Structures are given as C-alpha cells and as structure tokens.
1. To which of I, II does the computed value -11500 (helix-only ellipticity at 222 nm (-39500 (n - 2.57) for each DSSP H run of 4 or more, over all residues; to 500)) belong?
2. Looking at structures I, II, which one was semi-axes √(5λ) of the Cα gyration tensor in Å calculated from, given that it came out as 52, 45, 42?
3. Taking distance in nm of label points 7 Å out along Cα→Cβ at positions 63 and 279 from the coordinates of each of I, II, which one would give 5.0?
4. Match the computed value 14 of relative contact order in percent (Cα under 8 Å, 6 or more apart) to one of the structures I, II, and report its label.
5. When FRET efficiency 1/(1 + (r/R0)^6) of positions 159 and 295 (r between Cβ atoms, R0 = 41 Å, to 0.05) is calculated, the result is 0.85; to which of the structures I, II does this value belong?
6. If distance in nm of label points 7 Å out along Cα→Cβ at positions 335 and 559 comes out at 5.9 when worked out from the coordinates, which of I, II was used?
7. Computing Cα Rg over 2.2 N^0.38 Å, for residues 383-486 alone gives 1.84 for which of I, II?
8. For distance in nm of label points 7 Å out along Cα→Cβ at positions 231 and 415, which of the structures I, II scores highest?
Structure I
Amino acid sequence: MAISLKILLIFVFCYPAFSNNLDKYLTEINKLEESLSKVHLHSVDTENFFLDLEQQVKIEGCEVELKTYIDRGLIQRDIYNLSKLRPLRGVIKKKNAYPIYFGLKSKTFRRGHLYYKDQNDRNQDYKKFKKLHKLCSKYTVKKYHKANRPIPEEGVPSFIGRIPVSDGETSGDVYTDENILFGIMEGEASLYQRIKAIKEAKESIYHQSLDFRADTVGQYLGSLLIEKRQQGLDVKVLVDGLANQIKTFSKVEKENNFAMYENMMAAGIRVFGYSCGGKTVRNELRGFDLGKLFRRNHEKILLLDSAHLGTIESSKAIVGGANVSHNYYRMAGQHPTSWRDFDLIVKGEIMKEMEDVFLRNYAERGLRYKTFKYDNKCLNPYDPIKEKDKYYSFKVAHTKSYKIDRHAPDVEVSALLEKNLRELLKGQTPNFEVNLNPEYLKVEGARFINNRPEESEDYIVEAYLDLINSAEKEIFIANQFVLVDEPVKNALRNAAHRGVKITILTNSEKTNEEIELITIVGRYYYIDLAYANHPWLESDLFWDPSQVNIYEWYGQKEGEKQVMGRYHAKVMTVDGKISVVGSHNLDNSSKKNSESLVIIESEELTSELNGWLNKDLDYAKKITYDEMLYFRKPKGGYKIKLGFGKLIEEHL
C-alpha cells in the first residue's frame, strides 16, 4: 500500500513536468520538420547517363515521406519513421551527390536516399535530422504519435464512363480522345506485328518484359534490335534479371540468353536486367533484400517511335501478357509448348502514359544499379553513325556466338520454330487460323495502369475491385492463375448475389504442371466462389450455383489431341462493354510484382475478345460440384501437396 501511494504521489507531482516536456519536444519537432520539409533539385550520375532529380521531402509526425521524381514522374517513394530509424551520412560522394540514408535498411536494400549537391548543405541538414531522430525517439513522443496517428479514409470509387479512376500520382489517366486506336491480337499476330513494327521504327524502340529468351524467336527479335541500333535508333531494353536466370529451360538456353544480352550490349543497347560481369543477381536482390526473390518486374511493354503518340504510321505500342519466347506466339504450332495469350496493339495519346512508365522504370534501375563498372566493359560507348569504325570494331570484339541445344525434345521444337517462323515472315500461319493484321478500333475510353508495390502502389487491385463491384450482368475472367485474395473473392461473391453471371477460365493441374501448387491452392477456393451454402462457408449470401461457372484449361478438345499448352492470358470482360488486358495474374505474387494492364471501354472490342474467350472454353473442362468438394478436402498425395501449398500460400 505504501509503495502504491509513493508511485501515485510521484505521478501527481511529476505529470506536469512530463506534460510540459512533451509540449516542448513537440514544438521543437515541428520547427525541425518545417525546416527539413523542402524540395531538392540536382543531377546524379548513374555512370551510364545523368538523371535530373527532384526530391520532395515532407516530414509530419516524425515520419519522413521522400519522393524522387524525374521529368516523367515519380520513380521512388519511401516512408521513414525517425522514431525507429537513425539518419546516416554517406562517407564518400556517390552518383555525383552527397547522400543521407535513413537506417541501414535504406542503404543495404537500396531504397530512396536523399541527395545533396553541396556537402555543407548535406552536413547541416544531417545535424537537424540527428536532432529530430533524438527527439522522436523519446518515449513520451512515441506514445503521443501512436495515440494520434490519423486513420486513413476510404475513398469512394469514381468512374469516367465505365472506367474506374484513381487520384494517385502515377495511377494512369483515362483517355477519351477519339483518335486512340486499339487492336486485340492472338499470339501469332502479336509476333508478326512486333517484327513488322520493329522493322518500320524510325527513331526509338523501348522494350520491357519479364523474359527475353534466346530461342529461335528471341534470337531473331534480338538481331532486329541490334540492326536498328546500328542504324542509329535509340534502343532500350528492360528484363527481369532473376527470372532469366532461374526460369531457364535448359543450360544451353541460359548460356544463349547471356550471349544475346551481351550481343545487345556490344551493339550499344543498355540491357537492364543483365550485367556483363556476372553480377546480375546483385542488382536484382537490392543488397540484402532477399524478399526481392518474390517480387518480379513482370510488365510487358513495347514502344515504337512513342514520342509521336501514334501520329505517324511507325508510332505504336504493344502491351499485354506475352514475353519474348516462342511459347507465347505458338511458334511450335499445334504442340504442348504453344501457350494461349493475348496482346493489344495501340496508337494515340495514351502512348504517352506508356512511355512515361517505361522511362520511369529505366531511370529507377539507372539510379539503383551498382554494376556499371563491369557493364561498361561490354557496353558499346561509340555512336554507330558518327563513330562508325570504332563502333563496329567494339561490336565485333564483344559479340558472342550462340550454342546449339542437342537435347532431343529441344531439337524437335527448334526445327518447328525455324519452319514456322519462316512461314510467319511470309504472312502465313499454317497451324491456327489467325488474322495477322488486327483491325484498329476506336474506343470510348482507355486507361493504362502500371503498378509498383514497392512504391506503395496498388492501383491494379483497386481497379479490379471497382470493376467487379460495378458489374451488372456478366463477368468473364480468363487468367493463368485464379488464387484470389479475400477482397476479390468477396467482390465476386457479392456480384453473384446481385445476379451477375460469372465465368472463370484458368489452367488445369496438367497445363500448370511446373507450378501446380498455385493451381492446387486456387482450387481450394472454387467452392467459396460457386456455392453460397456449402458446409465450410458461413454466409448470408445466397444465389443459384449456376451463376458461377469455373472451367479448367487443357489445351485440347474432348477426344482430340492436345494442341496448346499453358493458358497464359490475363484478361477480364465486364457487361460486354469493358475489356481488361495485361500482365497481372490473379494470385498473391502479382500483388508484389510490378505489373501493367489496360482497361478499355468498347462494346466492339469486348465483343471480339468475348468471342475468343467463349471459343477457348471448347479446350477446357467445367468443374463439377463433386470435384470442388474433393479440391476442398482431398486425400493421399494431393492432400499433402495442398497442405504444403497452404503453408506458403502468401508467396504463390
């Protein structure tokens, strides 16, 4: 009792002092935050090109929001809590600037640094940041900020026509200009149009994809890019360096991939995602950030003469789901290695959004990568027009030969690829009836979205939810994976409850054989989507089970041989008016990847896409109620696989 009384007396007499100290701390913190919240303008040297940066520093409640911009928009956004992270001063000048880091994580994970032109300015601000960190670390201040954190408000979805919009800085505008043109393409047409567009390009070619593989198709496209660089065009290439090392089909292909990238570099094409010195993984993992293993650069963009915004014949863009490899273009013909996919060919003002996205991604890698001293040994520094002799001398010295894969299945496929590619170049597609020259259609509106979770962007998931929630009649989802999270699952179930007919087409275990765990775990949730009153789901939503039909793709019609392999498309249509085409899979991994997609409002284009999707159902099998029950509570080896898959579900 006596001890409790002493504690009470200490609190009563000392509380005013604590309170006064808190007020004093907060006043001092506010002054420091106002002093340090400002804009920094300077140029940094990436050792490959200079970047003019604008960095906006906003500090509020001991949190530093650091945004780094180039003229094309935001390239990095970071939040640093000064009550936890200590400011650090760079010992040496880096990238033509003097940096301040926030905690070891921002340095070792290569996140945003605050750059200064002048060392004295940096040192003065560094002292202020240190003082601010000391004040923010005090117990009373941390307790105050924890109790007074603002609760973010949920925004109300808004639309232009039927296309959802977002107020994010880089969320992508809705374009309604009548001169915007779109054509939708199957795989063979996409390759044919890529080849044609690259050959016709006059000024620039910008390419980004997860994979760029050195099979027959990749080598041919790579040689076209090299030829265009030799003609003096601005050619830039972005690939995901880790995917091209891990997801390689054979040892020879891996060696050929590296030879192709080095040949591009020898021609003067900077390939971000490859390092001549064998340091590619070092760039991709961002120092000690092992979590980057699960975050890929997954978008697919090809831009030709994009500065002209589609106003000249050679100015166009191709976006969608296809990487560079024969699989995506069905170049092996009627064969299990031929995948099903869709792309869009685009002209018009919306190309500016796509170009901004590409150049932001390119600048971000230039700012973050650390292997330039190795890469510059094989990156041709000479101008192919003004310094022709030096350019060709360097190119010849650093060009490598490709190896031939003698493994039997690859020899068989290679023969098919060479034959079918020769026929495609003549405008022929012997194995599938495909229109190689898609019709350009005018649309009511379109929005291009690029999503970078590392910069706190989730525009794609928002758009999917807004579109599903706005559906009135029907939704058709065709996606490589359907492992939907709770918000998307609930949105689909609510749509079914409203009377919306939902059709889902995704891969079977057979066509997703290499990554079957995603299919197995995705199947676990089929019954949640299709049935409102099954034994494992508590819900007050009820609908006719025929409202939701789920199909699995086998790439073959019943009773016939398999003519296609994996279903790689990522598309959705809504109410026969909205089409979504892009790189975003409906799985957990895609929420961590950088992704892109286009939302188009057009009855004509959506009707064309729905026509193809309904034909694709002929190569698929409808899942029955009994199968859904088994997928939920399987037996034997399948049960073991499901148990393991559920353990790592958040990474699938």
Structure II
Amino acid sequence: MLYKIRKNIKSVFLRFILIAVALTFISWGAGYFSRGDQAADSKVIAKVEGIPITLGEYQTAYRRNLDTYRKLFKNQLDEAMIQRLKLSHQALDGLIENRLLLAMARQEGFSVSDAEVIRYIEGHPAFQVGGFFNRTRYLNLLRNRGITPTQYEDSIRKLLLLEQVQEAFKDGIHATETEVRTAYQIEHEQVSTTFLLLKAEDFAKDVAVTPEAIEAFYREHKQEFAVPERRQMAYLVFRPETYQKEVVLDRKRLKEYYELHIDEYRKPERVHARHILLKLPTNASDEEEAKVKARAEALLRDAQSGKDFADLAKANSQGPSAPRGGDLGFFGRGKMIKPFEEVAFGLEGDQVGGPVKTPFGYHVIKVEAKEAASTKAFEEVEGEIRKILIAEETRYFAQDAADVALEAVRASGAHGAAALSGKEGRPVSTTDLFARNEPLPAGLRPDEEAMRKETFRMAEGEVSDVIEGERNSYLIALAKREPEHVPPLEAIRADVERAYERSQGRQRAIEEAEALAKSVASVDEMAEAAKRLKLSTTQTATGWFTRRGPVPKIEADRPYIRAAFSLRPGAFGAVPTAEGAAVLTVIGLKGISEEGFASARKALASRLRQQKANALYSAWIQRLRQTRQVEVDADLFPTYLQTNNKAP
C-alpha cells in the first residue's frame, strides 16, 4: 500500500552535485536498466508528483551507492555500518530528488529538443569509430546491455533537462570583488606567534580530592567511563598442516602440474647492457640532428678503441643512468623501445654498437653479458612443486573437515561452544572478552577482521558458517556477550579520581591562562610568569601559519588559529587546548601579495560562484521537499516512513 507523506529528508549522498544526481538516470557502464526479472523491476515503489520510481531503478541506485562506499571504506564496510549510513534510504532519497527536479524542470518550462539528444549521443566517445558516430556500434552496445534506443534516448533527455536546471542556477550568480579578496585573505594571510602552554598536570597536583567531589564527578561524567560492548568467541580452527599425512602425491601428478605451469619455469633471453644517450631536441633541424649523430659516432669509436665505456657514459650521457655509468642491468625482450632492443639483442657480450635513434635521441650501446633462454628441468623444481601441491591439498582437506563439522553441529541441535565440541569432543578454543577495536589472539591475527566482524554479527549460542581465512578454516560461536555498561564507582574509583584531578587541573590552567593574558604586556613578563607558576614548559614559537593551519607544536590548532587571527600584534590571548590552556601573542603578520591575488583571482571567483550555486540549489531542494507530496511503498520501506513521515 502506498502512503502519502510530506517530506523533509536530509539527503546525504551527492546533494550538492546536480550532475551526479542526474546520473541516477543514466550512467554508461554502470547500467541504468536492469536485465533481471522485468516484472519485478517495473514494480512501482514510489511516486513523486505522479512520476513513478520502479524497483529496478531503486536496486541499481542502491548497488551504485554500495559500490561507492565499498571503495571508500573497503573492509570496514560491514552490515552494521550499512545500517548506520542508511544506504537504502540514501538510494531512495536520490531517486526522489531526481523526480522532484524533473517535475519542477517541466513546470518551469525547461525542455530538450530531439536535436540536442542526437548531438549528445553522436558526441559520446563510446559510440564513435575513428572519431565519428557509428550507428551499428551504438545499437550493438545498447543491445548488449539490454537497453532499447528509446529507453536510452529518454534517459539522455532527462539528463540534459537536469543539466539545464543546473545551468539556470549558475546564471546571474557572481562573486563580488570584496568577496573574492576576503576569501583570498582568509586563505593566504599568515601570522607568527609564540605561546606558553599551561598543562593540566601542573595544576592537578594541588587539587583537593574528596569523596563528595568524586561522587558528584562520577554522576556527571558517567558516560565517559562506559565500557563498550564486549564479546567472547568460541572457535574451532582447521589448520591445513594437520592434514599432511592425508595427502598422497605420485610423480605423475607432479609432472602434470609442471607441464601445465611450464611458463613459470621458463627463463627468457636477457642482456646486461650500458648505454650513452645524447638527447635530440624536439623538432630538431637536420643540421642539429647531424651534429648529435656525429657526436654519438665519435663516442662509439672511442668505446671501440678501448676507452672505458662506464667512464664515457658518466662524462657524456644525458640519460638518468649516467651516474651509474649508463648501466641498465639485465632486461628481457619487450622491456626497451624496439630500435634499442634490436641492437642490444643483436650484439654479443662485451661488444659495442650503434648509434641507434629512438624518440629519446641517439644511443651508443655496450652489452656486458647475455643469458640465453632456458627452461628449468622437472627434476630441478620437483621439490618446489610438491610443496605447492601439498599446500593446496591440505587446504582442501581443512575446508572439507570444517564443512563436515558444520553439518554435524547443525544436525546435533546444540548451541554455542557445546555445539562446536560435539560428540567427538573437538578441541574448542575460547578468547577473552574483546571489544570491536581490540585485537584477537596472535594466532588468529591474519584472519581476525573477518572473525571479529562475524562475532559481533551473531546472536548468543549461534554457530557461524565456515569462515575461510588466509590459510585456516574456522567455525565460531558467540560464547558470551557483555553489553555496554558503566561500572560502579567503587570498581573504577582510581580512574575516576585521576580523571577528576585532570579535569580540575585543566580548568585551573584555563583560568590561570585567562588571567595571564590580561595581566602580561610582553613575552618577557610571560616568561617570568612561567617561572613563578613553576610550569613544566617554556615559551614556544610556532613559526608562520595560515587560517588553514596546521599550527606547529600545538594540539588544539583550530581554536588556536581563531585566537591568533583575532589578536593584534603585541596583544595577548588565552585558548583552551587538549593539554590544558595556552597564552599566546602574535609576533608577526604577513598580508597578501597583490601579484598572487591577481594570479588566483579568476579561479577563486569561479569557486565562490560554484559555492553560491550549491547553496542556492540546496535551499531550493529543501523547499521542494517541504511542499511536494511523495508516495512510498510502506511494505517495502517501513523504516523509511517511520524516520521521514514528518510534517514540514
């Protein structure tokens, strides 16, 4: 059933890039149209201003989002993160946003002619042969992707329509001269400061710790002492090496492997060469080329007469190998440019040849040594092959044993660690309790990420499918779960007292820094204050930095930057830091270079204009979301309705 909702959804995925939103309609190579079950794909799951969204479109958009986040987060993207990111909502949001834009584009009178669609398609490189549109290639590519020309051309029309909307946002948007100059100043002005760091620990030693204060601090900061959820894993490990006695390999099997992988045991012909390169300028005249060639010929004669080739290369070569005496080491065929390779492989050991011309210039070549092509005999590699096959076979035995054990576990009806042990009394290992970010035992280290992920997915008593690790196979069960909790005060009193002392010490450091900033008038007075307070630090100069930072030698650089750029030279200020607080003063200020501003002005104005267009687009989209009705299939997206069914 479709329920009508008035929306005000926070779109996360590619909100500010309208052209990327348009790509939800068509992304060449990603595939806009599904080739699965056409009836299912055409099922309408939502409508926006009467424009339908099909299940096939949603699935494609979801897969594209998922692929994007997989590339971004790699192995860190697990099911829990997918849920937290609400990827299913993001995909639907993007499609709804598309429909809103299409409806408004048509309402505002935007249109795309057939000629514009044809011009776009004929200009697409994917459909061209030799730089010209090829209709046969166009139809074949669409057919291979299960797309009809009508479907594709309709998608392009929508894409171009949305591009028109994008251009409309840009029209009339400009950055003023004042805005551009201010932005340049923000990015390029520099200050140099010196500061005195007041560490919390310098003041914590004088903090009075009373039971009443500790109890009050504990009540107010309970969550800071929370222990994260921890789990205990029981597991069976199936190690390939324990099955070596099961492996039987005859010589015939070893020879079959050798013959199938013979290329791995072939050693191609190689030469060890040096060269002298004399570069030839681009578009060199015949006269210039003749001079370079003549010089190369003279060097060839010197080398042939017995002069040391390495010394000649060091003194004359213009290539990167000159400091090494022109040494190129050993190389096989296909590694060097063709004319060079032909001469090098045509020479014998200790023979000099050339000059040979390549796009780099003229080369004189000396072959130091040659290695003929060869193939290792079976007898030479028999032991190596045996090790390879034993490793493969034992891995299969371990996997099979894990599969058999899993079947037995499921047949037993038992749960948890008891199920892993089974009637056979298999040796079950158990970890200590561990949090998501804590390491597992060293023996599991190569495979711990997959095992940790599975452990935090499981319910208590559940047994996993077989987990194929880097070498071993595993079955695991969740043996115990300790939810996130705050320990009672008495269990962590020492930790709470240390946190209280640090908190109070930091507060006193901040208060002292603020008082110093008001009372001192010079860096000398600041130094005297450090001695009087018996601080563990001395004044430190930061050097030059911009508003973008970072600030050397200080941790809390964002607050420090704001404070530094708000002070006039010679004035003093105070700023909290992670370690306590800092008293700072500006000792130098560098304004902008007019020459630098003139050079960057055009690009900066364009960037500011784009930022304005993005802000306008975002505000417009928000208005559309608040005033347009959207229908969503509540059976397919119940949580979407729960989180987004809000009045504007």
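No value in this document is a laboratory result; all are computed from the given coordinates. Keep in mind the model is a prediction, meaning the values are calculated, not measured. Cβ atoms are built from the backbone, for glycine too; each structure is taken alone.
1. Values: I: -11500; II: -15000.
So the calculation was done on I.
2. Working: I: 44, 36, 23; II: 52, 45, 42.
Among I, II, the structure yielding 52, 45, 42 for semi-axes √(5λ) of the Cα gyration tensor in Å is II.
3. Details: I: 3.5; II: 5.0.
So the calculation was done on II.
4. Values: I: 14; II: 26.
Of the options listed, only I reproduces it.
5. Details: I: 0.85; II: 0.10.
Derived from the structure labelled I.
6. Working: I: 2.8; II: 5.9.
Derived from the structure labelled II.
7. Details: I: 1.84; II: 1.20.
The read-out was computed on structure I.
8. Working: I: 3.5; II: 1.5.
Across I, II, distance in nm of label points 7 Å out along Cα→Cβ at positions 231 and 415 peaks for I.
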